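Every number here is computed from the coordinates shown, using simple stated rules; none is lab data. Keep in mind that what you see is a predicted model, and the values were worked out from it rather than measured. Cβ atoms are built from the backbone, for glycine too; each structure is taken alone.
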Structure 1
Amino acid sequence: MLDDSRECLNAMRFAAMRASNSGGAVTVLAVIPPNEIQHGFGVADVMRAEAYERIEAHFEVYAKWMRMRPKVEPELVIREGDPAEQLLAYLNEDPAVGIVAMGLGSDRSAQNPVLTRLMRDAATLPCPITLVPADISKERLEAIT
């Protein structure tokens, strides 16, 4: 999920630096889970608009850095639904995706349903997955990209 967490920051850094060094591009997929939008009496429209605004604000922070440092112009794609299902659908729809960079939190007890689903379907994925640890340093990311 696109957010202000350290693991998301490192995944964005990795993706941008890798794209810059390989002549690639960065597409940021943000998914609004169904439980974030309650239905009824116009509430869903307000909640949806707030979710889009929050996502776009987070994206702009990352996008500004990407444009300045690695000189990459990122694209934002926002979808609604189950995050794992939406990621898999996007990967199957866009053959230009060459790699998925996913941030990993440092909390070992935390579940990551998106990663669990990707690992279950790993043999049929159309591209590789790179797992970017939350605690990896910016210097190390620069060295490996």
Structure 2
Amino acid sequence: MKIQIRPATNKDFNIWSKLRFELWPTTSIEDHLKELQSFDGDKKFHAFFAVHDDKIIGFLEAYERPFANGCEDSPVLFLEGIWVHKALRRKKVAKTLVTHLETIAKEKGFKEIGSDTDLNNSSAQQAHKKWGFNETSRVVYFKKNI
């Protein structure tokens, strides 16, 4: 399968917000759209689509953060989210997106890429390991409303 990677742009916001909803369904499509609009022009925000036969089959978003848990360098490029169409998973689409992110990170002088996933999401944890990530810690966060 021939996969092309292209930058996501503000022209993609409508379809992109729907794809984001597939990854993060607790946020509405409208709120995803608003968030994408807030990132428009932000040089620290990086987003790419995986395309096959002129169809978007996956996306990756990353953000330049001042630090990331488990990373030693600062700033760090952080993999915020990655999604691949369900029928095309395990076909190296996500790996292709991550490899592209690595190229961008190296070009920008980053030494590390950070990421995270839920403690209960074992498939995402396994995917990260296949992409070459090393687990650095496990955390449960708490809050108390006052």
Structure 3
Amino acid sequence: MLRITDQITLAPWELTESFTRSQGPGGQNVNKVETAVELRFEAARSPHLSPAVKARLKRLAGRRWTQEGAVVIRAEDTRSQARNRELARERLAELIREALVAPKRRVATRPTLASKRRRLDEKARRGGVKALRGKVEDE
């Protein structure tokens, strides 16, 4: 069970963990101990998230979103399997919390009369500068 917010808690069936050997240097244990954690969250099938949150989560997850609709998070930062599990769960919770926040709607505003005039004055000035360019004729 993974607690995201006070209202949202993920059920154990939605999360799957698998362990593999970490990459990089690790001393004597590198070829023996499976410390890397791959956390898989079945986001598309989750009843705890609304369709809008799922859409935002899909966009935020990017390459971590699979074709089956799962979010896969890999953690291999430390040499401890338990700590990597915690890190993967924290990253997933943070990603879901980010997806829960709906973006603010942009309020359309009109340009002021003064800004329109400034723009047109600048356009006329630039046009004048460009009109003066060209070949110089001898007299």
Exercise. The value -15500 for helix-only ellipticity at 222 nm (-39500 (n - 2.57) for each DSSP H run of 4 or more, over all residues; to 500) was derived from one model only; which of 1, 2, 3 is it?
Worked result: 1
Problem set entry | Read-out FRET efficiency 1/(1 + (r/R0)^6) of positions 31 and 111 (r between Cβ atoms, R0 = 30 Å, to 0.05), computed value 0.00, structure in 1, 2, 3 | 3
For this session: Determine which structure produced the value 1.27 for Rg/Rh (Cα atoms, Kirkwood Rh), for residues 39-118 alone, calculated from the coordinates; the candidates are 1, 2, 3.
Result: 3
Exercise. Which one of 1, 2, 3 has distance in nm of label points 7 Å out along Cα→Cβ at positions 15 and 71, as calculated from the coordinates, equal to 2.2?
Worked result: 1
